[in-house]
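Next up: some structures, all given as structure tokens.
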Structure I
Amino acid sequence: MADFGQIEAILKEIGNGTPDIHGLAVVSSEGLPIASELLGEAEMERVAAMTAAMLAVGQRSAEELDRGTFEQVFIKGELGAIIIIEIGEEAVLAAVTGTKPRLGLVFMNMRRAAEQIKSLL
């Protein structure tokens, strides 16, 4: 059984330690919200739904183009970015960032959080 309190504590820590991140969500591979930080309830539902769609496209693209197993999706728009990294086969970690994120710091903190969360799911 997942420890949602610990997962939310990890998300809070990464959110507080990475000012470029505006929101975080752990989403099941089916698109169901598991936990979030800095996102309202309505926004969490939207992020979960969009994450599921992007995950499906990312997985299919990696497979069809012989790029190996899916690891991450990065989408940048004029108002910010959305980054999705895998947490095992059952979930992903999604981050919503500002316009000029320090990507090295964001990816490092997301990978660290993903490893911690993986052991809790």
Structure II
Amino acid sequence: MTGTDLAAVIVTICSVAAVMLLAFGLFALIRTLKELRRAVDELRNETGPVIAELRDTVQAANYELNRVDDLLGTAESIGSTVDSATRVAHLAFSAPVIKSLAVASGTGRAARSFRRRRGS
């Protein structure tokens, strides 16, 4: 066996070893990818119903928010109606009440004055 033959045998053995290592690495990678795909499928199967439930919950919350918004609009409308009614009542009753109090005060003064004159 010459030096060239020996070098060829060594290169062949190293090449076979490298191919076997690559094949082993490739099989390990394929196994890992299969496990990863299985994990992703399992995750998808478990999260699907959760996401659907979450979607339903968000829709229900959105509906409730719309109801609260309507209630706030109604309360605001009622508040403004009460405010307007209070202003109208104030304008309608304040002048007659003030005039009635003025008449009563004037009548009281006149009665006191009349009693003083009559008593003297």
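No value in this document is a laboratory result; all are computed from the given coordinates. Owing to the predicted nature of the structure, the values given are computational and were not obtained by experimental measurement. Cβ atoms are built from the backbone, for glycine too; each structure is taken alone.
State the single structure among I, II that was used to calculate distance in nm of label points 7 Å out along Cα→Cβ at positions 54 and 102, giving 7.2.
Details: I: 2.2; II: 7.2.
Here the read-out was taken from II.
I, II: which one has distance in nm of label points 7 Å out along Cα→Cβ at positions 22 and 38, as calculated, at 2.8?
II
Comparing FRET efficiency 1/(1 + (r/R0)^6) of positions 6 and 70 (r between Cβ atoms, R0 = 41 Å, to 0.05) across structures I, II, which is largest?
Values: I: 0.95; II: 0.00.
Comparing I, II by FRET efficiency 1/(1 + (r/R0)^6) of positions 6 and 70 (r between Cβ atoms, R0 = 41 Å, to 0.05), the maximum is at I.
Quick check on the output: -37500 is helix-only ellipticity at 222 nm (-39500 (n - 2.57) for each DSSP H run of 4 or more, over all residues; to 500), derived from one of I, II. Which one produced it? Intermediate results must be reported in sequence, preceding the final value.
Working: I: -15000; II: -37500.
This value belongs to structure II.
Which of I, II yields 10.1 for mean count of other Cβ atoms within 10 Å over residues 86-93, as computed? Mind dumping the intermediate values first?
Values: I: 19.8; II: 10.1.
Only one of I, II returns 10.1 for mean count of other Cβ atoms within 10 Å over residues 86-93, namely II.
Matching task: 14.2 is the computed value of Kirkwood radius over Cα pairs in Å. Pick the structure from I, II. Walk me through the intermediate numbers first.
Values: I: 14.2; II: 25.6.
Traced to structure I.
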